[in-house]
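Participant: So, here's a batch of structures to check.
Any read-out appearing in this document is the output of simple, stated calculations on the displayed coordinates, not a laboratory observation. From a predicted model like this one, the values you see are computed outputs, not experimental measurements. Cβ atoms are built from the backbone, for glycine too; each structure is taken alone.
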Structure I
Amino acid sequence: MTNSTDQQKTAKPTADGIAQAAKKAGKKGPPPVHLWNPEFCGDLDMRIARDGTWFYLGTPIGRMPLVKLFSSIIRKDGDDYFLVTPVEKVGITVDDAPFVAVDFDVTGSGKDQEILFTTQVDDMATAGPDNPIRVKRDPETGEPSPYVLIRANLEALIDRKSFYRLVDIGVHSDFEGESWFGVWSKAAFFPIILSSELEDT
């Protein structure tokens, strides 16, 4: 006969169970997911689409407080993404990046400029040496995909309208021996495209 303790150990993780554990763990501030090392409990049918929409069992999660709760316990180990609580670690699917930067504010100017990004779940991060901006180019089309590091090793895809705004405040600067077009934030320069390529377009 299987006792209740054995049933708890073998029970398949659910979104509700993860949410309850996350609420309990995060009562006194941001959950310290980097300190937790629970056993892997399998994959959860949860996916973050490229536009930042969260899906559970194929259906969009419409409750933003729940999405924010889940987003507070994301961790990336290697190339894989997990939701982590003190007692469970479950795998989830991320199509591109776990966050989307949907807006930013700019203060200062020149090298003293600071760019503060806001994500779709209201996380905020100021681009700089600890939160770099990078631009990945599609090898076939050359289409840029810009990202900013939000926390730990979790990035946000910068949405199209925000990327266009970044381009509007971009400048040319020497970077690693070449002239690049990019942006400054917290005294760090983040290249977007070689100046020579920009002139050719």
Structure II
Amino acid sequence: MIISYLGKQFFKLSFGDTVLAFNPISKDSKNPVKPSKFGADIVLGSTNHPDYNGFEMTAHGETVPFIIDGPGDYEVKGIAIKGLLSESQVGGTHHVNTIYTLSFDSISICFIGALGNEKVSPDTLELLGSPDILFIPIGGNGVLTPASSAKFALTLDPKLIIPMDYGDEMTSDALKIFFKEIGEEKVAPVDKLTLKKKDLEGKEGEVAVLSY
């Protein structure tokens, strides 16, 4: 599986001929990150906000994605996806947020989305389990802060943590604070991650930072 980061919470995951996209940035977003466009087979959007709902950015040529944009159970191209209801306060406004769990290339993934509060229900925590990879926002301003995201990540006990949704427009020094809270040393960013299931064996809460 290859993981690429396109800013905010926009990720591209690919394995073989299958491409997944998470929270594409819309052309209507006021975020300074320039939206990227590519073809995806499945696109998952956690929150109905221009920073995360640019589904049009994942249709290209003859490729039209299957769109998942809310809680529920889905199965697309043999991939079982569960969406769990939660909340966000992006832009100072209450939004429904969907936390997604799925297995892709035999790797279990939990994508937190624009979660605004780490205090989710015990039932939700049980369903999230202990994923191989956790994508989690750390920037504050409506999503989890560096401290609350570290606390939530440690609760889930993932093998690999990928922080997202931080930068000049979010809490300053978010990565630095997150590393301190989670007890990690500073990690050098990489352009992309290429992972297999065996690469995650023995890892406990390791952090990977992707550049965009």
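Participant: Identify the structure, out of I, II, from whose coordinates percent of Cα pairs over 32 Å apart was calculated to give 27.
Facilitator: So the calculation was done on I.
Participant: Who wins on distance in nm of label points 7 Å out along Cα→Cβ at positions 57 and 161 among I, II, i.e. which is largest?
Facilitator: Top value of distance in nm of label points 7 Å out along Cα→Cβ at positions 57 and 161 goes to structure I.
Participant: Among the shown structures I, II, from which was the value 1.1 of distance in nm of label points 7 Å out along Cα→Cβ at positions 33 and 137 calculated?
Facilitator: The structure behind it is II.
Participant: From which structure (I, II) was helix-only ellipticity at 222 nm (-39500 (n - 2.57) for each DSSP H run of 4 or more, over all residues; to 500) calculated, if the value obtained is -3500?
Facilitator: Among I, II, the structure yielding -3500 for helix-only ellipticity at 222 nm (-39500 (n - 2.57) for each DSSP H run of 4 or more, over all residues; to 500) is II.
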